[in-house]
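Structures incoming, each one as structure tokens.
Coordinate-derived values only; no laboratory data. Given the structure is predicted, the values throughout are model-derived calculations rather than measurements. Cβ atoms are built from the backbone, for glycine too; each structure is taken alone.
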Structure 1
Amino acid sequence: MKAVAAALVLLLAAAPGLAQQLRIATFNTELSRDGPGLLLRDIDRGEDPQIAAVIDVITANNADVLLLQGIDWDLENRAVQALRRRLSEAGTDYPHILSLQPNAGRPPAQPLDLDGDGKRGGPGDNQGYGRFRGQGGMALLSKLPIDVTAVRDLSDLLWRELPQAQLPRHPDGSPYPSRDAQQVQRLSDTGHWVVPLMLPDGTRLHVLGFHATPPVFDGPEDRNGRRNHDEIRLWQLLLNGELGPVPPVPFVIVGDANLDPDRGAGRRSAIRDLLSDPRLQDPVPESAEAGTATADWASVGKMRVSYVLPSAGLRITGSGVDWPHDAQDAAHRASRHRLVWTDITLP
């Protein structure tokens, strides 16, 4: 019966004159492990309580399009495929997945001190922080087909090539940590993707996905704060046409910006400017338990850092944050971050 119902929904969505409703979500799962292959091992064993909780959260929210952050990448996407199998067994099918190699754990062509600690070869000396290649990457799970031939991966954009880049500097004005480092440093800590999804009527919905670096864990040069600012600002520059072709409407920006518009460390003007951009809509998802907060850290408390921002003109029919009711709730056991969703209607 479930398969018949799903087929009926698809036929209705494709019928002329009927609108299609979609749930778009983002979730920093924190499904990262201490070494390559360990996440796949833990998924396959089926005994890890955190993985089980993540599956419960995803299944309960049943998004049509879901961008995951904090999930380890491997060359053949075996971990993501294993997670998809577990989700299918739990009753939620995602026939289409995309997981590109992130900058996390990706070393530069030549060893350099990229984080300014005076050493080479550490996790901070990769293009994005990571102890191994692919640690804490992203994955897109979709019930809609992905036009893989038209995917744009902006993750190789050099930070210095971003218009008006806020590059860090030493007190004497010289490049921080060095000129050589800034020549090769990419902007994206994890990645920036433009992913076209194929709708039943032949048109496309573009998902603009990212995961920005936390604006902390640095020094007075504010390297991470500046990078976080520019990772968020990238989207407005892309929509301005300053970084190549402008993504056509409709589109949705989704991901973990690691920046709250009102509190905490960071250059908050970046996320405020994005949220107030007239080309976007901010549905301001909430939960009854924690308001607009989407993450809860022991050191700083609850903050809003994850976002689903549909383009102007899309009809928003609902939004929310999956916040746990108590310590036994799956969302509490899954991650310090919460799944954030927005329902849209496509004409």
Structure 2
Amino acid sequence: MINIGLLGAGRIGVVHGRTLRGMSTARAAAVSDFITAAAEALAKETGAQVMSSDEIIADASIDAVVIGTPTTTHYDLIHQAAAAGKAIFCEKPVDLSVDRIKECLAAVEKAGVPFMTAFNRRFDPNFAQLRSQLQDQVIGNVELVTILSRDPAPPPIGYIKTSGGIFRDMMIHDLDMARFLLGEEPVELHASGSCLVDPEIGAAGDFDTAVVTLKTASGKLCQISNSRRASYGYDQRIEVHGEKGMLRADNQLETTVELATGDGFRRAPTEAFFLERYAAAYRAEMEHFVSVLVDGAEMTPTGLDGLKAQMMADAADASARDGQPRQLSW
């Protein structure tokens, strides 16, 4: 049985705790959070102990930690957990600084512990099946990837001011997905951003509407479209065009029931937001992390994947601000 310490008992900590509760090979052994009531509630639900983060990391009976705390705390927790010899599952971003991410990865490599960056969308059953078909050459060589990601409503301004901006907190998922699907590293990036949803977002120095175009060395292209607002719900779609056809993953709806009347066809709304839409992906990514610890499966996404996504997000932010393309070097 793998004993896992949950660092953070917020929304994502609860998701991971509930997944572990249903597993036979791992369990949530301990929970920490600076809000004691949150830690106590999750501990009660999962059968875990309430401990401080320092106590969890120092406890030799705990094999791994799940870092679901604010981004500003990741750096110290990663270094502490690595030094203690614990496997690490870290929510994105690893850090908002590329240099600090590199320092984290160096600490992990020195300690020789498993490290996973939690890009959950790779584990979405639909996106994973799409990629599997790409690898099977169902549509031949990939030529154009289109990724659309739009939130139902913008987050609070307080979040905007500390998140690192739309490219680092929102599009970073899509930038990682682009690498996941293209099969080649992008070498050129061009971004553009506007503030069309909420002027306060612009006043905070961020964009609320953004696009990125990526190009690989062989000429494959990827278009990414983001918006902080979609009046019709949480919009998550992918389309890949290739030499022999096209693959597409559409939005997930609350139900598959469709009403047809003389007024036309009416379908159910999309899943409300990311916790609902990616529920299966969150379960699958934690199952993968545990499988690495139990069976020695290959870890993915790695810390390097997290680093590359952050480098692309930084390049996109810079490109959107000066209008100039960026060359990506790995």
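Miscellaneous remarks
- When distance in nm of label points 7 Å out along Cα→Cβ at positions 105 and 313 is computed for each of 1, 2, the largest belongs to: 1
- Calculated for structures 1, 2, distance in nm of label points 7 Å out along Cα→Cβ at positions 113 and 249 is largest in 1.
- If helix-only ellipticity at 222 nm (-39500 (n - 2.57) for each DSSP H run of 4 or more, over all residues; to 500) is computed and equals -7000, the structure in 1, 2: 1
- Origin of the derived value 18.9 (mean count of other Cβ atoms within 10 Å over residues 185-192; candidates 1, 2): 2
- Read-out distance in nm of label points 7 Å out along Cα→Cβ at positions 97 and 129, computed value 2.6, structure in 1, 2: 1
- Read-out mean count of other Cβ atoms within 10 Å over residues 89-96, computed value 23.9, structure in 1, 2: 2
- Distance in nm of label points 7 Å out along Cα→Cβ at positions 25 and 257 - structure with the largest value, from 1, 2: 2
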